[in-house]
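As structure tokens, here come the structures.
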Structure P
Amino acid sequence: MTSKVTVGLLIFLLLLSGGLAYHAYSLGQQIDTLGTQLLTLQREQTSQMETLRDEFTAFSRETLVGMTRLEGKIEENLAKIGTLEGETAQNQAQLEALEDALTSTQAQIDALEAEVRDTAELPRAVIRADKVYEKVSQATVRINNGERTIGSGFIFDNKAHVLTAYHVVEGLDKIYIVFPDGRISLATITGSDLFSDVAVLELEDELAIAPLKLADSAKVRIGEPVAAIGNPFDLTETLTTGIVSQLDRFAEIEYNAQTRWVANLIQFDAAVNPGNSGCPLVNSAGEVIGMVIARIEPYEGDGIYYAVSSNKLKRVAASLIAQGSFDYPWLGLGITDLTPELVQSRGLDTANGVLVQQVVADGPAGAAGVEVDDIIIAIDGVPVRDSAALTSYLGEHKSPGESATLTLKRGDSQLELSLEIGKRPS
């Protein structure tokens, strides 16, 4: 019995030893396999490390070369910048020198322009009377009552209108227009205005004669040469020359034993006489700056003659052609110029302005609040020097129904009053 157990134990031990030996063998095989794999892995990692080291070395070399090139370019650019800074400083100096030269040149240009302007003004200071006569005389006409010449006129437009003075045609039954070439045409009065002394005639026969051009009388200068072409004492197409003596005159003029105040007058000294009324007063370019209407009589003085300004003519003629009359602007005031005594008594700084002596009841100024003894110093912001300046402004710039602003002094106060321009009573 004991031997069987022993034999069994021995067999078990033998089997166990065999299993252990097999397991040890298998484990050894696995260890060998793992060692081989580990060696292979080490070799691969070593190869990868060497590749990475080679790549890094190559990259480092390329980077070093690139940095070296970059440093070279930086140094090159720094050198260029230095050179450019030098050139910039040089250019700045040249620019400053050029600016100085331009400033000097501009001064020379300004001086030259002034000389050119002065040269351009020469034609205004010199008049070629023969050329002006040639240009103007063909459009200057005689106003005739059928027996004798009583005045002058000129072709106004291409619609058979002739411009002349109101007092020339006042009361005429028949009006004959005689042209320089001898042709004759009857004419009728299209319209006339007593206070402007302007009349527009219309020819029965349309004659092909170029009208005269009206200049802007606001640009006329004192001392500017002028010429008058008219028919004094029936001496046809007579030329006289002179200069503009003053502007914006307001004068009391006598016609046919009647007197009336006329505004917007140009004073000149080119000799005119009875028969010149209605003739053109022209500048050096042959443009009409006014229409002759009056003179100071010889027993009073000499060398003072008057013409209605061309700007006033334009307004009045346009109205006469359109409606047969001209609505003269009116404030409803009686005014006078300031005297030295009044200036001192009022404590005024200057004699510029007009004194209100009368206010028409229910007139435009009265309705606005203007009072007697007020001093008008401006209208619409335009300074009023005297009665002539105020009436001239109204005549050339205002019409009935339009608004205006008067600046006036009342005692120690300065007021501004707005009003509506009225129509002057007949």
Structure Q
Amino acid sequence: MLEIMITSLSHAGEGVGRHDGRAVFVPFALPGETVRVELVEEKPTFARARLLEVLTPVPERCAPPCPHHFTVQNSAACGGCQLQHLTYAAQLAFKQQVVSEQFKRIGGFTDPPVRATLPAPDPFHYRNYVQFSLTPEGRLGFRSAHARAILPIETCHLLHPTLAALLPQLAIESALEVERLSLRVGAEDEPLIIFESAADAPDLELDLPVSAALLRPTGESFPLIGVDYVVEQVRGRAFKVSAGSFFQTHTAQAETLVTLVLEALALHGAEIVLDLYCGVGLFSAFIAPHVKKVIGVETFAPAVNDAAENLDEFENIEIYQAPAEEVLPTLSEKFEAVVLDPPRAGCARPVVDALIASNAQRLVYVSCDPATLARDAKLLVEGGYVLQSLQPVDMFPQTRHVECVGVFSKP
């Protein structure tokens, strides 16, 4: 057991102190605090510790409302919210700092142009989608903060109110045939229960106004009760989102992203725009009315089917169902601008190389991982692009995660 001073937060939201020349990572501790900890893992260059007592709390510490969040008295904590004990203003500043530090450390940028983080309208009650693991007894839960065990969850303050009300009404008799269970809700507040399983459809008894679907590992889904999709709404426009398709988990901040993308593209009406990793067509739907043509690229078949419905009214959109690295070399049309929203792993190197070779005048890169964005930004700049701005968006309040929109241009 040790007493140490916490001097900073890691990009994962853990407090960082030092002891015997090693960095010590302490989840739920904050910079400026003196804490008493117990070492739980020791390596030659660092150690991990469990927080036992906050001896000198800082003003930025607040009382988390969630009963599953870590407290010294209840160390069996949910691993979902790394920052619920930090005031919201401090969370926003932390996320701006994370983006800046990742671009300095990984991207090699001396003074990255990082703007202040755009806050969420409500730092709670925002998730329109949530994925649960199941205990052997069939209880819904999340991974715990200190172990791989699944912690049963009775309530979650991040959930959309409709999902929060549904959660305590769900009981699964057996978890043997279901890998995970997910909940989605759309603009009409009609929830969708998604059973993720390679086995046969589970037996259902529902006395709830919900739809239910079976989602296969391939991403293909089948309705069990009602429909296997929800309808989201962004800026007054409806989007069908199938059970396995990606959509931003924070609908209000999805609108923020659309606004940022349109502003950054600065469209004048005659462009051909490439929408990489286009998903169900969120950005394409708002770009298409202002350009000559949109070329969408998406590898996930159900999302492509959703996009075909969501974008059916437009005659100037063309969608390729294939990996981006396969499509880019085959495109004969010259595109002037690109918007891309890749998975957390960022872009494959051939995609970055193809973007550089395209000589597109403007790139708008939407990322949920500052580290991979910084990695790809370094390559783009080495290839002749100029990084104009980095706008963090708080898509995931109370957690360490941050969305970021990077804008690149050719001089």
Hey, P(r) over Cα pairs in 10 Å bins from 0, in percent, for residues 100-171 alone derived from one of P, Q reads 15, 25, 19, 15, 12, 9, 4, 1; which structure?
P
Among P, Q, structure where mean count of other Cβ atoms within 10 Å over residues 148-155 as derived comes to 23.1
P
One of P, Q was used to calculate FRET efficiency 1/(1 + (r/R0)^6) of positions 76 and 252 (r between Cβ atoms, R0 = 35 Å, to 0.05), yielding 0.00; that structure is P
When FRET efficiency 1/(1 + (r/R0)^6) of positions 52 and 92 (r between Cβ atoms, R0 = 35 Å, to 0.05) is computed for each of P, Q, which one produces 0.05?
P
Value -14500 of helix-only ellipticity at 222 nm (-39500 (n - 2.57) for each DSSP H run of 4 or more, over all residues; to 500) was derived from the coordinates of, among P, Q, structure P
Matching 54.1, 196 (Rg and Dmax of the Cα atoms in Å, computed) against labels P, Q points to structure P
Re distance in nm of label points 7 Å out along Cα→Cβ at positions 228 and 380: value 3.0 computed from one entry in P, Q; matching entry is structure P
Compute distance in nm of label points 7 Å out along Cα→Cβ at positions 164 and 188 for each of P, Q and report the one that scores greatest.
Q
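We did not get these values from a lab; they are worked out from the coordinates using the rules stated. Treat the numbers as computed from the prediction; the structure is a model and nothing was measured. Cβ atoms are built from the backbone, for glycine too; each structure is taken alone.
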